[in-house]
Structure 1
């Protein structure tokens, strides 16, 4: 069974890259022209997202460099230790809604120092895989398409982040705690 799945996964992308343009040609779509138009639109979207991306990265850098992260960790750690949430993971929990790259760097550092099979390593891995970059998504994607009134998107995104954090703690405590 493993050999079949391995062979299917090896050929999946080449087959898709062949089938989609072939189907488009059969239906009379100008494949190359459509591809070039899509690339042009993608480039224009990338150019529109750059200011939002720069603003987000500068804000995150200021947050970390100012020492606000350490203050937040110090304030929250006594309360989170009660529910079995190690203080070492607070920077990851705070950075994950802001920046996926920064959160991944923090997770990598935690795993390197505690090990991937430790309680903390498993918890940070689960947190990394189950949450999203809420503020990054709202800032970059909403801003690039001109949505400035987020309504309940921030609350919904943060509620989802908190839910995945709580679920990660609960599940890892039940499985490995």
Structure 2
């Protein structure tokens, strides 16, 4: 059976295909609740998906949890980015003593019989925008690196990314459940 990755984001899909080659993209127009708990957002989306179509699905939330902001914006990063952009977030963080942050991916998977979650995270910090990439890639500099995700090519980013860590856990689960 095909496993569908629910996303309209081509960049995310390309990263996922590097790790899970047999996955197919599906862009379902589903409501996305606003919530500080990634698992609740994912659970809602997956429950809506299985009402609309049969199959095995997964979706993910990749967020930034900024230490100085008590973990904010978390899953609300899309709207935070929409309001401030990379430069605005970076400038805001310069007003705080620390720019440390955690990039975290939470993946939810369902075959219609409950939801399993898989997580990956990576410590780093918020810096002035450098490079390109999608979302907040230009302002997230992983711990131990002197470049941002935006300055890395996909291969280099996928070697260390929080998405890769979560996807490997999903892949291992899927391979064990055959």
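Laboratory data are not the source of any read-out in this text; all were calculated from the coordinates shown. Keep in mind the model is a prediction, meaning the values are calculated, not measured.
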(message) Using Cα Rg over 2.2 N^0.38 Å, for residues 65-128 alone for the comparison, can you identify which of 1, 2 gives the largest number?
(response) 2
(request) Tell me which of 1, 2 gives 65, 49, 29 when you compute Cα extents along the principal axes in Å. (result) 1
(message) Given -26000 as the derived value for helix-only ellipticity at 222 nm (-39500 (n - 2.57) for each DSSP H run of 4 or more, over all residues; to 500), which of the supplied structures 1, 2 does it correspond to?
(response) 1
